[in-house]
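Next up, some structures in structure tokens.
None of the figures in this text is laboratory data; all of them are computed from the coordinates on show. Every value quoted in this text rests on a predicted model; they were computed, and no experiment measured them. Cβ atoms are built from the backbone, for glycine too; each structure is taken alone.
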Structure P
Amino acid sequence: MPIWRALISCNPEQALATLRQPKPFGSVLGEVMAEHVAMMRRRGYKYTSQPVRLLQFDRFLQLNPQLETEPLRVMIDRWAATKGTRNHAYERENLERLFAKIQRRCDPSAPRRRPDPRPQKEVRKQWRTPHIYSPVDVRRMLDIARSYPSPRATLRPLSIYTMLLLAYCAGLRRGELARLDLGDVNPGDGTITVRQTKFFKTRILPLPDSVMMELRAYIAARRQVGASQDPHSALFWHVQGRSRYTPEMITWLLTDVVRRAGLKPLQGQFGPRVHDLRHSMVVNRILEWYRLGINPQERLPFLATYLGHRDINSTLVYITVTQDLLHLANERFRAVGAPCLNLEREVRS
């Protein structure tokens with residue numbers, strides 16, 4: 001669409017020139033930044049978010065060639081002055097910290113830079129508390145997904161239904177849903193294999209029988225519409241494009257289901273998110289453990305492994321304290337901890 005608008009504009013050449021992207025790492029600092037990214041990836045890091053920040057700064061320097069002779073501090077100040085949002089202040093802090101690391105790698109005698117925690121605190125004030133979907137909410141979204149209007153792509157409603165099911169029951173990220181292959185599903189063992197995700201982890205997840213039954217039904221419907229049966233083909237196969245759904249398309253479809261369920265406004269970014277399904281899976285699982293009389297603390301390492309986390313500290317981020325969770329935790333303390341307090345009082349007396 002931007003290219004089409006440029007072609008029908010009064011000055012197509014100038015309009016197209018503004019759309020052309022500068023050469024990656026083509027600025028005066030481009031070689032240093034590209035070498036740093038290559039070194040971090042050689043060390044085994046995925047290193048995907050930091051290069052985006054460096055490329056943004058590199059593009060700014062290419063569009064402002066008058067800054068080539070200025071010190072690095074002036075370059076960053078000019079870049080930071082282009083926007084005044086709290087997020088941009090946090091981006092500036094990260095950029096300065098990153099260049100301090102690059103300088104120390106080139107010159108170990110360079111002084112260490114003390115990080116400024118204030119921009120991060122300002123950004124945290126904007127963070128939204130995750131929305132915890134109740135089982136009733138999930139059931140309503142599943143019903144809407146099954147009846148999703150899609151006259152030209154008959155497999156799409158069942159695809160959205162299965163995506164939603166795995167996002168909630170298995171706590172899969174949107175990228176993990178998009179990368180699932182047909183061969184990753186093992187109906188005999190009742191498991192799915194999630195390969196090379198965050199932190200380079202590959203994990204095998206057992207699924208409940210009810211979820212596995214729905215997954216088998218989807219695979220059968222997928223076969224009937226003529227999808228590829230190659231084990232390396234996409235599990236969530238797009239009939240029209242005859243390819244896999246992208247993470248962005250999965251997010252759009254599931255968000256539309258959330259809107260149709262009346263849980264999110266029809267427009268805007270406010271309200272529950274797709275990633276909140278992963279938060280809801282954690283909270284509702286802990287609630288179920290409490291109801292069954294299981295100590296959640298003993299199960300957290302298993303939950304962290306199931307979610308693909310490095311340790312339970314990452315899992316603790318997903319635990320949102322709800323009224324139900326607080327009530328059940330208090331009841332457990334009353335049953336287990338309160339008698340210990342009474343015993344201590346008797347000993348003192």
Structure Q
Amino acid sequence: MGLLSSYRMRLRRKRWRARAYLRRRELTCVENRTGQIAKPDLLLFCTVRNERTRLPYFFDYYRRLGINHFLFVDNGSEDGTREYLARQPDASVWTTTASYNRSAFGVDWLNWLQRQYGARHWCLTVDVDEFFVYPFCDTRPLRALTDWLDASQIRSFGAMLLDMYPKGPIARHTYVEGQNPFEIAAWFDSGNYVIEKNPGLGNLWIQGGVRARKFFADRPYQAPALNKIPLVKWTSDYVYVSSTHALLPRGLNQVYDVDGGEKATGVLLHAKFLNMFVDRAEEEAARGEHYRAGDEYKTYADELDPRANLWCKWSERYINWRQLEILGLISKGNWA
């Protein structure tokens with residue numbers, strides 16, 4: 001990268017830091033337990049809205065994985081989400097009714113909290129329907145991964161978003177609070193993924209899977225991005241610039257080996273397509289607070305109904321991370 005490009009990237013990072021500083025005023029603290037955070041703790045950051053039913057399993061999953069403290073921004077929930085979060089002894093909670101769209105889809109709020117509380121910690125940033133899977137996650141806690149990353153002087157860890165869905169009509173099985181969502185949404189597309197490199201930020205852009213197949217078949221270039229970098233050893237100078245798809249400084253985006261080798265990578269199992277998503281898609285389409293004024297959710301609302309079946313004869317039933325490694329969707333790299 002030339003000197004001019006480097007300067008532009010530094011300027012862009014400063015602008016994102018300034019955005020986060022200004023948007024901090026939109027956050028009101030509900031419960032601040034960050035005084036409990038110890039030096040080696042693993043932190044999770046999340047923006048949430050009306051997801052009360054999903055939260056018990058989310059907390060259970062990530063506590064078992066090894067997360068020590070949760071930092072949430074609640075964006076105007078009306079279903080008891082904020083109150084539930086505030087009762088959790090290992091969670092700090094902020095609330096806002098400000099526009100999710102104008103906050104860069106929550107990026108500004110979380111950039112501010114990460115700057116304030118995430119420095120020198122490994123920080124995992126996920127949505128409430130995303131579940132982090134990495135090599136050996138069935139036998140090794142998250143700290144084993146972060147210790148290895150520290151020892152290897154690796155600062156960021158990539159994970160592809162893997163959309164999961166049920167077999168048969170979406171409304172056939174009702175999700176129950178506390179249930180493992182992958183008892184229902186147990187299937188995924190093992191192929192039909194396309195990858196290209198973003199020349200500006202240096203990250204890989206991945207599209208495909210069930211959403212490209214089912215909802216964007218006539219315009220695959222508009223299918224949602226599946227590349228994410230959810231796990232980062234944070235410093236106060238870092239910023240996310242596009243959800244968790246990309247960061248600055250741009251070196252953090254090089255989580256895949258482009259020289260013929262393999263870096264360790266994971267996936268985020270995405271439990272979006274449960275029975276309650278049909279109504280949620282209509283609500284979010286009407287709100288227009290998501291990317292492209294909610295166009296993605298308008299597509300879901302137009303084409304998804306309780307009888308919809310996302311399964312096809314090429315669908316794979318999820319078993320474990322080793323299956324994903326065989327399929328080329330995850331890699332242990334040189335972590336043995």
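Structures P, Q were shown, and helix-only ellipticity at 222 nm (-39500 (n - 2.57) for each DSSP H run of 4 or more, over all residues; to 500) at -8000 was computed from Q. Among the shown structures P, Q, from which was the value 31, 22, 15 of semi-axes √(5λ) of the Cα gyration tensor in Å, for residues 110-277 alone calculated? Comparing all candidates, it corresponds to P.
For the read-out FRET efficiency 1/(1 + (r/R0)^6) of positions 150 and 174 (r between Cβ atoms, R0 = 41 Å, to 0.05), a value of 0.45 was computed from one structure; give its label from P, Q. The partial results should precede the final answer.
Details: P: 1.00; Q: 0.45.
Structure Q accounts for this read-out.
State the single structure among P, Q that was used to calculate distance in nm of label points 7 Å out along Cα→Cβ at positions 54 and 238, giving 3.1. Label of the originating structure: P. With relative contact order in percent (Cα under 8 Å, 6 or more apart) coming out at 22, pick the structure among P, Q it was computed from. For relative contact order in percent (Cα under 8 Å, 6 or more apart), the value 22 is produced by structure Q.
Structures P, Q were shown, and Rg/Rh (Cα atoms, Kirkwood Rh), for residues 182-301 alone at 0.98 was computed from Q.
Out of P, Q, which structure matches 22.1 when mean count of other Cβ atoms within 10 Å over residues 70-77 is calculated? Walk me through the numbers on the way to the answer.
Values: P: 13.9; Q: 22.1.
Among P, Q, the structure yielding 22.1 for mean count of other Cβ atoms within 10 Å over residues 70-77 is Q.
Please state which of the structures P, Q yields -0.27, -1.03, -1.23 when log10 I(q)/I(0) by the Debye sum over Cα atoms at q = 0.07, 0.13, 0.14 Å⁻¹ is computed from it.
Details: P: -0.45, -1.22, -1.29; Q: -0.27, -1.03, -1.23.
For log10 I(q)/I(0) by the Debye sum over Cα atoms at q = 0.07, 0.13, 0.14 Å⁻¹, the value -0.27, -1.03, -1.23 is produced by structure Q.
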